[in-house]
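Please treat every number below as a calculation from the coordinates, not as lab data. No experiment lies behind these values; they were computed from the predicted model shown. Cβ atoms are built from the backbone, for glycine too; each structure is taken alone.
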Structure I
Amino acid sequence: MKITSISVQQNNPGRVNVAIDGSYSFSLTIPQLANYSLKVDQVLSGEKLELLKSESEFGKLYTRALDFCLIRPRSKKEVRDYLSRKAIDRRYKDRNSGELRTRPGISQSILDRVFTELVSKGYLDDVKFTKLWIENRNIKKGTSLRKLRSELIAKGVAGSIIDDQFSQSTRDDLSELQKVIRKKYYKYEDKQKLVQYLARNGFGYDDIKDTIKEFQSNLT
């Protein structure tokens with residue numbers, strides 16, 4: 001098996017297509033190409049070809065997973081869930097024949113390798129993620145600490161990490177409640193419905209009554 005061409009992808013100059021015996025076989029990033037010192041007319045063993053195809057899968061998935069992480073901060077659970085979906089076999093229709101075919105999912109070893117690489121590079125860190133979530137989540141609109149905790153638990157963050165970050169945060173339920181009331185007060189003609197809304201969002205009933213009363217007193 002011989003490499004017959006190496007060409008830069010038109011839509012992605014950071015990757016190259018590698019043809020074996022005249023047909024496209026796999027693609028690699030420029031650093032991967034340099035790392036393996038590949039060149040035209042190089043003969044590859046079956047074992048080396050399989051290794052390069054595996055590296056191709058790793059490189060493509062790592063790039064997609066990195067993009068997923070850079071859209072916004074992600075918890076480790078979010079990324080594990082994202083990667084696990086890549087392990088599922090996919091049914092697709094062949095463009096030429098119209099027949100339904102199956103595209104195998106990515107192997108667990110590659111998924112694990114991508115996850116480990118993201119962690120080692122610092123793109124996945126539940127402590128940093130939790131800190132950012134607490135600092136920035138509904139910071140202007142307000143949200144209860146109970147709701148923040150529930151959201152973080154749903155994202156797979158350990159309770160010990162949440163507790164530690166809450167202890168370092170300046171956010172408190174009273175200030176958050178005041179923000180929400182300022183924003184929502186005039187949207188509810190029936191103030192009992194406002195109370196119910198605030199309770200559903202994790203605020204304590206006594207705090208709600210006292211804060212609404214204080215807000216109303218400042219209106220007069």
Structure II
Amino acid sequence: MKKVFLSIAAASVFLASCQDAPKADTATATEAQAVTTPANPDYMADLAQTKLEFVGTKPVGKHHGTIGLKEGKLAVEADMIKGGSFVFDMNTTKTDDQDSTGNANLTGHLMSPDFFDVAKFPTATFDITAVTAGLDSSMKDVVMKDATHTVTGNLTLKGVSKSISFPARVSMNGNMITADANFNIDRSQWGLNYGNDKSLKDKFINPIVNLNLHMVATK
């Protein structure tokens with residue numbers, strides 16, 4: 001009986017120590033949609049102010065990092081975003097929550113074929129297919145309560161394209177557009193499967209990854 005209690009206690013400690021992805025809206029991946037890339041974009045992304053952050057989790061902790069934007073553009077008609085495309089430079093991937101050695105080792109692993117395989121796939125892209133005012137009726141229990149729009153587009157990672165939709169807070173003020181979104185994706189839907197096996201126990205890596213985007217674009 002004592003062994004049973006010890007086993008239950010050990011399991012409880014393990015489960016309590018498991019780090020879940022940050023609470024955010026879920027962007028479920030479906031088949032990629034047709035994209036019309038704007039030939040004459042009205043707004044260009046400000047590379048210095050636009051930032052993509054990610055958080056990955058595992059039973060014994062979590063890691064935070066960033067990926068830089070290489071280029072981005074938006075097409076606008078009658079104060080509505082009609083299209084856009086963004087290219088992220090995967091060579092800028094870096095983690096920042098450890099010492100210099102730990103960050104370098106983890107960043108190198110993320111860039112390896114186990115994860116992003118940056119040597120073969122140096123960029124990731126997001127191509128907008130629709131931006132609608134308000135929230136899609138299929139979205140339940142939305143976490144971003146002040147979201148103003150629903151954004152849909154094709155996210156391409158490691159050569160795999162999937163359509164995702166997520167709430168976003170979008171503001172248009174004169175010659176500037178700002179947008180913020182915070183959502184979770186299942187990396188395995190893009191073939192990023194490393195560590196995605198619960199039998200690994202404390203070496204298991206949660207397939208759910210949090211993405212936090214802040215975008216600024218100007219005319």
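A value of -0.49, -0.78 was derived for log10 I(q)/I(0) by the Debye sum over Cα atoms at q = 0.10, 0.13 Å⁻¹; which structure in I, II was it taken from?
Corresponding structure: II.
For the read-out Rg/Rh (Cα atoms, Kirkwood Rh), for residues 87-134 alone, a value of 1.17 was computed from one structure; give its label from I, II.
II
When you work out distance in nm of label points 7 Å out along Cα→Cβ at positions 31 and 103 for each of the structures I, II, which one comes out largest?
Checked I, II; max of distance in nm of label points 7 Å out along Cα→Cβ at positions 31 and 103 sits with II.
Tell me which structure, out of I, II, gives -17500 once helix-only ellipticity at 222 nm (-39500 (n - 2.57) for each DSSP H run of 4 or more, over all residues; to 500) is calculated.
Among I, II, the structure yielding -17500 for helix-only ellipticity at 222 nm (-39500 (n - 2.57) for each DSSP H run of 4 or more, over all residues; to 500) is I.
If relative contact order in percent (Cα under 8 Å, 6 or more apart) computes to 26, which of I, II did it come from?
Clearly, the read-out refers to II.
Just checking, which of I, II has the largest value of FRET efficiency 1/(1 + (r/R0)^6) of positions 95 and 119 (r between Cβ atoms, R0 = 25 Å, to 0.05)?
Comparing I, II, the top value of FRET efficiency 1/(1 + (r/R0)^6) of positions 95 and 119 (r between Cβ atoms, R0 = 25 Å, to 0.05) belongs to II.
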